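Q: For reference, the structures are reproduced in the following blocks.
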Structure I
Amino acid sequence: MEFSREELLICAVARMLDGCRNIAVGTASPIPGSAALLMQALTNGHARASILGSNVHNPFNDAGPELFDRAGQGRVDAFFLGGGQIDGEGNINLVGTGPYPNSDTRFPGSFGSGYLYFSVPRVILFREEHSRRVFVDKVDFISAPGWSPPDVHRPGGPYALITSLCVFIYDRDNHRFRLSGLLPGATLEEVRDNTGFDFDCPDGIGDIPPPEADRLELIRTRIAGEIAETYPEFARDRLGWQG
């Protein structure tokens, strides 16, 4: 069965959510949002997707503050973060490039990224652009650290990194990423050429698994319509939703 890159990424993200009961998704995250809704559908609602900005899939009256309260209480199992820069230790930069406070380029800001990075057990980093300007050796500003000293209480942290070229798994013991699989058409050389940090790589790395037929059917018949409520252009232009 043929599938699009968006459908492949949605299924790749959804696999990272297996076993999660409460999945929260921030704004401007249509692929993670679609994956969260897919897991909600597959589990008949036992996994709950909360999408900020949605009028249907948002249980919060006050958005961010209630999400932070739930995360602090241990009631959010998975969340998604991106970054203007991400380095090999899992540090993310949402402030800007260049020496702070005289940044050359300014990003949107850290908001609650540091808090959620510490509180949510399974933080999945998601950034479609895979380039050396994003994946750097060391971020210029740490909005949220990828790891903390052993004496710091930290139930949360990075779990994986998903890009338009590949999937990385984060090794919390060694504070490094390990390449887990390639998207079809991508090569190991291409990933290395476009990644500014060093990473571990097993022998014989191959493509990530294709979408399962039942999940692909759900995306096309149900999830595309549900995500269209929050991201109509994404549903129409990238998932082909005609509703």
Structure II
Amino acid sequence: MPNLMIEGLPLWVAETNAWIVAPSGAGGECVLVDAPPDPVRIVERLAHHGLRLVALLSTHGHLDHIGGVSSVVHAQDHDVPVHIHDRDRHMLLDPVGTSGMFARMLPDDLDLRPPELVYGLDDGEQVSGAGMTFTAIHTPGHTPGSTCLLLEVDGEATILFSGDHLFAGSIGRTDMPGGSYEQLMESMAEKILPMDDDVQVLPGHGPTTSVGRERRTNPFLLELQQDVRPASKLWVPGEAEQRWG
């Protein structure tokens, strides 16, 4: 896929990355990974590139990643399937009721009707869209349904959309409801560390990185490889991640 286009849009108050993935570039079909509650920006970018959205994949159910899902899919002139792990499905279907005080920050004109087509995202399941195949990797810890998405494209480095599981230099927070530091680190050890160094990591917040770089420099992964628990269970991230990541 020589014209593969991946565009990241850091949106809303948490600067959550929405990833537009178009295998044939502008004018073709695309898949969207995560939809923050700033759907107008997403819809505008799709129109700018002349892209037809054919699937929306959610890495997990936190508001800053799914708040714009309904608005985006309902803005299309065709049905768009939405995929999310079953353990986070309730957050997608009721973003206000499951987000506590953070729901007060949602735009008044947000479309909160549940998407018409919602499917699960089981561990190892492959989801196809726009001629691409994404493999779901269930990585609980940040949320019970937290899922990374692996994309393998001929002629390109393998890509991991890591949601809020793995960041450049850190990991997702685990102090929110349903979070578990132990589960996150177990998921990291079993699912992420065995990956090749050249796998490119496109996270839910912040810059891109690679599995190799994180294996060598990420303090949490370094401690994990030594089988020694970091001194603090909770990373103290930047302001955006303090709220969401």
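Q: Given a value of 0.98 for Rg/Rh (Cα atoms, Kirkwood Rh), for residues 99-154 alone, point me to the structure among I, II it was derived from.
A: This value belongs to structure I.
Q: While we're on this one: Between structures I, II, where is mean count of other Cβ atoms within 10 Å over residues 163-170 highest?
A: The structure with the largest value is II.
Q: May I pose another question? If you work out distance in nm of label points 7 Å out along Cα→Cβ at positions 35 and 91 for I, II, which one comes out largest?
A: Comparing I, II, the top value of distance in nm of label points 7 Å out along Cα→Cβ at positions 35 and 91 belongs to I.
Q: Looking just at relative contact order in percent (Cα under 8 Å, 6 or more apart), which of the labels I, II belongs to the structure with the highest value?
A: Evaluating relative contact order in percent (Cα under 8 Å, 6 or more apart) on every structure, the highest lands on I.
Q: Thinking only about distance in nm of label points 7 Å out along Cα→Cβ at positions 107 and 219, which of I, II has the largest value?
A: Evaluating distance in nm of label points 7 Å out along Cα→Cβ at positions 107 and 219 on every structure, the highest lands on II.
Q: Using the calculated result 2.2 for distance in nm of label points 7 Å out along Cα→Cβ at positions 147 and 171, pick out the matching structure from I, II.
A: Label of the originating structure: II.
Q: Upon calculation of mean count of other Cβ atoms within 10 Å over residues 67-74 from the atomic coordinates, which of the structures I, II produces 24.9?
A: II
Q: Out of I, II, which one gives -7000 for helix-only ellipticity at 222 nm (-39500 (n - 2.57) for each DSSP H run of 4 or more, over all residues; to 500) as computed from the coordinates?
A: Working through the options, I get structure I.
Bear in mind these aren't lab numbers, they're just calculated from the coordinates by the rules spelled out. Only a predicted model underlies this, so the values are computations on that prediction, with no experimental measurement involved. Cβ atoms are built from the backbone, for glycine too; each structure is taken alone.
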